[in-house]
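Engineer: Down below are the structures I want you to see.
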Structure I
Amino acid sequence: MNNDVFVIAEHSDAGLTDATFELLGAARRLADAWGGQVVAVIVGNAGVAGQLGSADVVVTVDAPADYTSEAHERVLAGQVTSRDPRLVLMSMSTQGLDLAAALSATCDRPLVSYVVGLEPDGDAVVATAQIYGGKIMAEVVVESQAAICAVIAGSFPADAGRGAGSPAVEAADAPALDGLRTTFVARHAPDAGDVDITVADILVAVGRGIGGEDDIELVQEFADALGAPVAASRPITDNGWLPKSRQVGKSGLKVKPRAYLMFGISGAPEHLEGMRDAELIIACNTDEQAPVFDVAHYGTTVDLFDLLPELTERASA
């Protein structure tokens, strides 16, 4: 094992993800503390290697860029095993949720998931991880054994990883990818919605706490009084109560409005990833321990069914 820190770079049709740059910034701080290098690994799409200037080395693996868990696990396991870094960082994204545990088992390395903080401690790393939906923060000390950390997007500043350096680029051949049981067929994006929530100055967001589809009308009336669109957490769109184009979060859209008003949203990491950069966050949830209150600037535990009619009346006056 050496003192290098691996970053598994993620990319899409829009290019490298913000989470990749967040990981690069965190990796730089750890690698400098240990006297190692930051090594970014990207599967396919070698053309974006020049954007990874915060890395010391960029390894491009000649394999299909479109994600399938079997192929990416096999490709990345080969790089992790052969290069033997002290730490592997990957995003707790849709891909990370699918891949992190498999890579941990294949490479026989411990995995810390839902990480929101990383600090060097001598030769060890102290990872702060969210458990129970963010209601508890657990500090995990990984001392002698190289580990994999799956990091929640938004935990570190992306600007810290947007370096202008010229890393060495190394091309690597992929291992044999025969015998795979899954094949990438096509990517389907959701239809464009009637409202683009990513450009709204004010958003009123609703979550599972609303109870049922018919009660969303209460939220809509308040949003109409403010002249704002209604956004939603994933359970609402999964149930088909609002279209996917209204979903905020890791598997939805990232928004940065001037004001984000939340009703019945507990604050799961998946949702917080999409809205934590809002200038003003106001939350309503009857659970005073809900993790949403860790990011909200203002909050109340008043029942939303009592609060919304009052707010609508005042906003309409």
Structure II
Amino acid sequence: MTIEEIGEWLKIAGEPPYRAEQIFTWLHSGVEKFDEMSNLPKKLRENLCNNFHIADVKIKKRLESTIDNTVKYLYELYDGEFIESVLMNYHHGYSVCISTQVGCRMGCKFCASGLEGFFRNLTASEMLAQVKMAEKDNGIRVSNVVMMGMGEPLDNYDNSVRFLRLVSHEKGMNIGLRHISLSTSGVVPGIYKLMNESLPITLSISLHAPNNEVRSKIMPVNRKWNIEELLKACRDYIDKTGRRISFEYAVIDGVNDTDENAKELASKLKGMLCHLNLIPANPVAENNFKSPDKAGIQNFCNSMIKYGINTTVRRTLGADINASCGQLRRSETLR
């Protein structure tokens, strides 16, 4: 709930409006029970307890990398469902990758998150809880958030936008919107809605292919909104917001990694305010996709740069703990 929504409830309950900010601040400091809100009258705390619950996540599994201290969490929700989240330590601070849905309906062939389909949306509170638990468990402050875990944020649009407004609120966790990335597989109507929200986040597009033939084979969403529609929405987004878009490209050996692929991709991205982020494809037991070797990925990167596209290779974190999302949840649910 926002401060304003809490205030409306307090008004009906006959409580003074200034309590709304107190409650909001407590919630975003990570309290797990209303009884912990020590500056509220006992009667109000009881009333809150009788009418609301504080969404939380419980750590089911915790894996910590011995290579780079990346921490991967399997969280259990109140209804027994499981989601994943990853905490990463960069030179600029701690970044947490959160899930926005239980499962995913997008069905990308190289991703483990949607192998069992879609179960339900997460609430904004359940998204916040992932950030707060990472802070609490490690005794740190998270400075960056990536909405790139399980699920499609724009398929859970209202809760995703509510999360963005809550997590960035100055009376809450106060994480700047410019330090938050939202990743979409290409839900075009959601991109157009998002461009009018005045949220200066980084929009990341999971592109992963240079043409419709390849993309439709590995990303079913492309059959609904093809590359031409998607890139037009991206150009319109850039024109409206002035924000650079990041394109994510999982490099898959023998699928999308040739110089001809690079040339075709560059021709589509040429002239856009964008950055291309190359990702070594993660091995998933249910498919036979694999990443090229380091030299192959670097060659593709060099080709993109040669064709005029600002391109980098994402540093792999948590390689020894399967830090890419979906794999840990699946191992738990198949037990």
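Each reported figure results from applying straightforward, stated rules to the coordinates on display, with no laboratory input. Since the structure is predicted, the reported quantities are computational estimates derived from the model, not experimental observations.
Engineer: Computing Rg/Rh (Cα atoms, Kirkwood Rh), for residues 116-187 alone gives 0.96 for which of I, II?
Structural biologist: Source structure: II.
Engineer: State the single structure among I, II that was used to calculate helix-only ellipticity at 222 nm (-39500 (n - 2.57) for each DSSP H run of 4 or more, over all residues; to 500), giving -8000.
Structural biologist: It was calculated from structure I.
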